[in-house]
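Multiple structures follow.
Since every read-out is calculated from the coordinates, none of them should be taken as a lab result. This structure is a prediction, so every number in the text was calculated from the model and none was measured. Cβ atoms are built from the backbone, for glycine too; each structure is taken alone.
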Structure I
Amino acid sequence: MKTEYFERLQETVYRHVLDNGLTVCVLPKKGFHKTYATFTTQYGSIDNHFKPFYSEHWLQVPDGIAHFLEHKMFEQPDGTDVFQVFSRQGAESNAFTTFTRTSYLFSSTSHVEKNIETLLNFVQEPGFTEQSVEKEKGIIGQEIRMYNDNPDWRVYFGLIENLYHTHPVRVDIAGTVSSISHITKDLLLDCYRTFYHPSNMVLFVVGPVDPEKIIALVEANQQAKNYDDAPPIERRYPDEPKTAYQKESVLKMAVQTPKCMIGFKEGRVHREGGDLLRHELAVQILLEVMFGKSSENYQALVDEGLIDDSFSFEYTEEHEFGFSAVGGNTEDPDRLSERLLEIVRAAKSGALDEESLHRVRKKKIGSFLKALNSPEFIANQYTRYFFNKMNLFDTVSALEKLTADDLVTVLNDHFKEEAFSQCKVVKK
């Protein structure tokens, strides 16, 4: 068992890699009442072209299959309702699928060890049948249609579709009604055997727990199960141009207030570790400087009647892709798009305000330190950082080391107009 002590944050992470390859991370938090645990595989919606375990041939699977598999994992061979099991043990459970990972989780204030065993056992014992797979298509199909009627979801994914030519990130995480119709039990098992091997997974536990007891418990649980050694997973993604696929799209929907979202596609991908952490933080700071609520630009947009409380911005980057997104509700989507692009151009043509940078950096450090009081934040973010070879607890020092020159370089590198696009939702 290895320990990582972060003196400044007074945090210690205990990490242990089991013989079957499973990584177990435990962060004890004295004084906390709740324990939060995630069991996560590095497998998400973009992983639709790979070599299955035990095969030398490439397999292309239907879009949405990672999310579909997440749903089916709660079905046990003996018909047990996993949610009820957790509930009886005083825990709340859930799961989610992103572009790059699938995570199963629980939170509880009691029976922590029993809940950890339940979490491990149900994820490591698929029990779905051909009949239940067919039934699930109708359930997930309804979920897809629901999101298709959600204007916030449509404008967000509409922007991503505009930014990307061929990369699977442009496809909704749940897939389409058509794509999930091609999912079979055998394809699900191919995905499960390939991506749910312990060597591709991380168990993270945070709360008032004893690290040695938790790791011993997990080790005993895993020793009772047989896993063959797994080769490194081979994944294939299409070559993606650096430019945006198209500059604009307009969706007509039954909305009271139109929506507008602009974004920039990341041109240089495949970052990892400290390089990715610094770049991600730099873009986030730049977005806050340009569009944050304490900025002059934000107040000007409010005064012009172009934005309301729905206005937001974010930056997403993983090993294979990255993009920024800015926007929200607006009575004038065309004008808002023009103004947002004007703000970016002005930032690129002028000098960055050192005072604003200092203020935003302090705010971001404060927000991060406050977030460390949330077990959910720690577990979900630590795992994401781990898969990207970053360390969550390096965030503060990375923020402090960012210079104005670093930010100018990122400003000119990320916010390129050939990588710009916009999506608008207007009244039908």
Structure II
Amino acid sequence: MNREILRIALPAIIANITIPLLGLIDTGIAGHLGSTVFIGAMAVGSMMFSLVYWNFSFLRMGTSGITAQAYGAGNKEAAFHTLYRVSALALMIAIALIALQYPIQWIALKIIGPSEEVASFARSYFYIVVWGAPAMLIMMGIKGWFLGMQDSTRPMMISIMVNVLDIMICLFAVFVLHKGFIGIAIGTLAAEYLGLVFSIILLRLRYGKELKETALMGIINFADIKRLFRVNSDIFFRSVMMLGVTLTFMAIGARSGNLVLAVNSLIMQLFLLYSYFMDGFGFAGEALAGRFTGAEDNQRLAKCIKYLFGWGAAVMVLFAALYLCASRQIFTLLTNEMPVITLAMDYRFWTAAIPIAGMAAFIWDGIYIGLTATRGMLLASLMGCSTFFAIYFIPIGAMSNSRLWAAFIAYLLMRGAVQTVIYLLRRERLIGQPKERA
């Protein structure tokens, strides 16, 4: 079982870790442009796309669970039909996003509420990168499909290709072509379309014959489409709630001044670094739980869950120790602005608490997606979001940035706790009758 987990998790970790590393490098580039405004603009610009892309993360998550169950059941035609359906859905959503880009950026900036100087740069970033929506959303579906087919190596190759190209083009545009902050956006847009081309090449090389032979008429199957939307609707509303927490978090930081916004942005990058690393084991949960569910192998499914939490605990201890003991060195790598580093050190204990609070939530998310028991994820997110808003906005004591971080840590803890309780109370239904919806 450990070999099965690591076969999926290690390439997924390598793929995932390039995503926050890209964010760290983009933040580092912005942090060396001569002003804290650029760090804030990078954070706000990225958050604007979180408002868009997080809501459609079901294009990856819903695809992986459904595909993994088809794979486990030996029904490859159903798996190929899922790929076609999700690609068409991704393209339709992307066209809508481009058409609505002006009201989307206006709403996002109103919600986040940065200073006008930060908002100006963030707006310019958004108007360039939004044209990459078709490439980004279709790649989400393709990577989720590969994962469902028990293949995390090709998603790793796609992520590495996209992010290496992004970094190279960003550095070239900013420091060679002297495009400044806009060079970061140019690099991101170009890398997304080059990544889509690479993804299609990988699909054709590995599954070209099967895709060509797949009966296209089978794509229009209302029972399967209904199932896809049922699973995806739970993930969609879960993403909306999680996005609400993140946007509120960043908006409060933005209204606290550029210095606090910069500090919170740096720590959130470390949260993303940990979360994408831990998601490697979550992805293993998606692929393996879905596969064992489709094959109705309940014994291996239960064993998989046990072993995933063992790996999650090890990663949790590693990151908590790293963030506590090497916080100054990490912050210094991200910026040379001493006021930002000095203030960030005041929050090193909150930074170290992130891995401890988030471990269970990340592992359970992967397992629940594989089981397509997405209603449990939705309930956990609802309880977590309620906890976040209750702790920060309850009219007791002073509103402070430390209180904001306490609310965020409690939000992570609550998500994992609720999913654990659901599993313990409904274990027989989730494991004993895994094809039923939780």
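Taking 37, 28, 20 as the value of semi-axes √(5λ) of the Cα gyration tensor in Å derived from one of the structures shown (I, II), identify that structure.
For semi-axes √(5λ) of the Cα gyration tensor in Å, the value 37, 28, 20 is produced by structure I.
When distance in nm of label points 7 Å out along Cα→Cβ at positions 81 and 113 is calculated, the result is 4.9; to which of the structures I, II does this value belong?
Computing distance in nm of label points 7 Å out along Cα→Cβ at positions 81 and 113 on every structure in I, II gives 4.9 only for II.
When helix-only ellipticity at 222 nm (-39500 (n - 2.57) for each DSSP H run of 4 or more, over all residues; to 500) is computed for each of I, II, which one produces -29000?
Working: I: -13000; II: -29000.
Going through each structure in turn, the value belongs to II.
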